[in-house]
Structure P
């Protein structure tokens, strides 16, 4: 099977020749080693080149990024984005910097707030570049998945988690308003990316900590689930599959996410207690599972042999019956040796074939 065909078949839990491979490419030394250049910011040309060099089956290209606007530089390593959120850059933050201040403290700030325009010129530059490169690859094309933010994640960037914790009790309707702002932007972004030719959408919505959910299930359902559902339903109406990216321990929300219509769940964070065999047994007949290779322990600190053993264990747990895409349980980041990344991918290709006896994994 060809990469794009393999990836999309797995998303829909259809038969494939081998388990596809995907990952978030956040590792600068990997770019340097494999494509001979180190990107200053995450971009389509370099992400596509690295995807091909790694022989991955899919790639993530976020909507907008810095296209069409310039950040307000507040200090050498501090800037404000077009949403009004202030970020600080450091050596460990690439490509996603850490927020340090937020534009909206409460309801009184809403009347004077104008969110970014998803229809602004330049928003599709990176998406268009990725789709054009992909089309030039012919039979070797991969699945290009655009990226949008979920309502909880975007609300976090607008008001901060401490504020969310307070407003859940003081003014939940304020959070509902922010969730709607997020949904409106992501729905427009999805429309534009669908028209540009992406193969699917990844909705980034981190709902878990390392030990449990960040929200009580009832709070999630009352405040954020309606907006998340609106985004997912819209993407599905465009004829595209939806992959939900949600870090942490998220058992509390999986049934809700499936009810909303997701096709796949990523990254099944092993170090947050997401047991791949358990998730496969409970949900593998309804959604595709993506990830679960430990990116904070085994990949950065293990040996290549230990990485291979973990990959074989994940394959044994999740590949029977199809509907599994192998990936790390977050991203390929700067702390992971290139040799361990190679070991993960080589093991996936060697042991992830469906023409072999998977009981021997």
Structure Q
């Protein structure tokens, strides 16, 4: 256990593994930033799906938690071992009340990384952090400040976007909102879309476990063209924010503006239900996803991801746009879908 006096408090700060889910969640929910994915319930969804070992570090002073850092140990034949906070989501990292707790949590994480022999630790921090760890801010979050009426949202769009949505509406897509019962259509589209992008698909159990953990705070929207599902979105609600972690549409159906209709449908519903912000997820500036999302009037915020590497180590390179992965992406795009769906989930656990 690491201990250090904190001049701002009467008690010393200590860091150890947390086993008290209630105390952890009480601290996280009461924190001013109230981070969604630090909640204990996501630990089970991640571990049950991918088999990772979780290390939930907590800083305490006077018997009360004053900082937390959730970490997951990922063993990968492709990339070596790593500790990530938090895999598969855009946000994570260290959450504390003061700098003493922050520094001790980071020191404990580095010690754990050395003990486990990992190649790096990755904190998906979001906001900037006062630390000597290396930082990358190559991705941005894309958020929309929602108005109080759908008409105001409609007027905020460019005339070109409104015309494309009108053209999409002419095709008479049927919108179906649901919960876990809509996982079948969603996952079928998601698997096709991931193969089209050249990326291994997550196992279906990931979304099933997420649905169980999320309870009533998630919804799936699926657009049907006749009897065929052509676009779908997996949406998570927290506070006054509606988040889009994953969506997919059939490439051959996009000429009917299915992807635009999908976004407009859930944006309109978000406004009607009183959400104040729509989080469209992270993307890389200049990429195709970024160009599509920015036309919805997004507020772009840089995402700070911090890295610890052992002495002599280098920062990880898992960028699919990197030349060393380009060939693998192109090969994956050409795999028969049944093979991609069988092999993809095995590889995806190494790509958090």
Structure R
């Protein structure tokens, strides 16, 4: 098997095997998600399932590093992702037990991002314009990369509202970035995203409706942070002008859902960190979809975004513009139809 296959199946196996133990740990330590007016489950559910995802990912990366080896730059970036990702998991774990204030969580996310960017020099140094010219970010590289990391961390966190939704969307995004990384010969990115997909899918067995466990902030923040960090190490550093758009498309669904949540809350005059029932999955439930139907539809939407991202790397500039136009038109229609930019009741 290739190293990508080893990474995927190692992560899948560890996540599958360890998640039942995480369920028991959550039940014994009181890490339970109680139902309320905003949530759709009806009984307390264990909520530190992200530990299973984290364990699967880390075990796979260590296994691949030992079996195949990593060069100096790859090792540095990988260690940076492991250290900063572990900090995010620790932050999420504390939040799952103690319900930290939003500002404290944001500060913790910024600190984890700073470790990766400043401590391990993983950052977006330049982008390219459609004509192939380099645009160096210079002093703006550090804040831009940290904004990307913190922003993506929260987009996946916010979409985690239905059984299996965040894990499935993250797995689809991981596969998308992995395929593009293989095409562009970004070996490390392909291995890391294969491991992340395997860990998410292993966890999904216990998280799909009816869920036996939730990933909690431990898992959703870890998935978002790792997808953001991994894309910085490869896809967004490509010399191709379209490369910066690729991870945005791969994570298009959670990015759009978060963007419209901010718009909705600003229009409604409420704090942007205040939860509401206006997310896409809430709207789908309100018009008659079941949990499974809503989640599967959102998988399809994520997959279409992923296919669009892959297509953008393989077509001419004119076709790429056409794809972007079609996607934007579909987004505008969907937003108007479901009203996800309107203030929630």
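With FRET efficiency 1/(1 + (r/R0)^6) of positions 125 and 229 (r between Cβ atoms, R0 = 30 Å, to 0.05) computed per structure, which member of P, Q, R shows the largest figure?
Working: P: 0.50; Q: 0.25; R: 1.00.
If we compare FRET efficiency 1/(1 + (r/R0)^6) of positions 125 and 229 (r between Cβ atoms, R0 = 30 Å, to 0.05) over P, Q, R, the biggest value is for R.
Using mean count of other Cβ atoms within 10 Å over residues 45-52, single out the structure from P, Q, R with the greatest value. Spell out each step's value before the answer.
On the way: P: 21.4; Q: 18.1; R: 26.5.
Of structures P, Q, R, the maximum of mean count of other Cβ atoms within 10 Å over residues 45-52 occurs in R.
Rule-based calculations on the coordinates, nothing more; no lab input. Bear in mind the structure is a predicted one, so any value in this text is a computation, not a measurement. Cβ atoms are built from the backbone, for glycine too; each structure is taken alone.
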